[in-house]
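Alright, structures below, take your time with them.
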Structure 1
Amino acid sequence: MRSEMIETLRPDGKKGVVMTEAHYKMLSSYILAALDTEEPFTLSRLLEKVLEDFTETIDSDINWYVLQVKLDLEARGYIRTITPAYKKRLFLLKLTRQGQKQLQRQKLMADWSAE
């Protein structure tokens, strides 16, 4: 059986990468849910959290996948990266309203499929 592939978007307009749709959906849902529960969330904390939970699910470089999905979510307007004025080397990830709506849709679809 052939896996469905998806091409990601990038916020800078460059061509994205191609990955399996299953990996994309799993990581995008996870990132949106993680950003919905904790504020503020740093990129390094997100990578640590994903490594804790997905080391056995994805057999290749998980950090690469997370960064590509994060860029795609930024390009779609679901999340944004904020640099506080007091710390220029700190990158905080924040869920946008559009991202909150997307997360609610995903939860609703999951509830419907469970019934």
Structure 2
Amino acid sequence: MGFIDLDSIPALEPLPGCRLRTPHGKNLMLSHLEMETGAEIPWHHHPHEQGGMLIRGKLQLSIGDETRIVGPGAMFLIPGNVPHRAVAIEGPVLVLDVFSPVREDYAGMMNRYIPTNTGEQ
């Protein structure tokens, strides 16, 4: 895949106020997540490892039984199957998440927007 032009990938809104773009390769998925102030990703868990970095805004992030208010530059790692939740305290919030292996639920939504063979280099 090489270089990724996020502007060419339509954003999905899986939850109110949360816009998502998730380009991926064979074993790794990036998730460009934008959240409006007050938007929430409710408690959930998945078998995939997740790491991330808050780029902009302020987020209340809960991982397991620990909750913190985090700002730009904060990094986190979430092991598979650990419950977690995020609320945008001051937005817009921008988070870059990384998943391994690729989340098949996100891949099914996003891959149709990413050309697999454009002939470009």
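Read-outs throughout are calculated quantities, based only on the coordinates presented, and are distinct from any laboratory measurement. Keep in mind that this is a model prediction, so the values were computed, not measured. Cβ atoms are built from the backbone, for glycine too; each structure is taken alone.
Table for the structure above
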{"read-out": "Identity of the structure behind -17500 (criterion: helix-only ellipticity at 222 nm (-39500 (n - 2.57) for each DSSP H run of 4 or more, over all residues; to 500), calculated), options 1, 2", "value": "1"}
{"read-out": "Comparison of 1, 2 - label where FRET efficiency 1/(1 + (r/R0)^6) of positions 26 and 74 (r between Cβ atoms, R0 = 35 Å, to 0.05) is highest", "value": "1"}
{"read-out": "Which of 1, 2 leads on distance in nm of label points 7 Å out along Cα→Cβ at positions 50 and 82, largest value", "value": "1"}
{"read-out": "Highest-scoring label, criterion being relative contact order in percent (Cα under 8 Å, 6 or more apart), among 1, 2", "value": "2"}
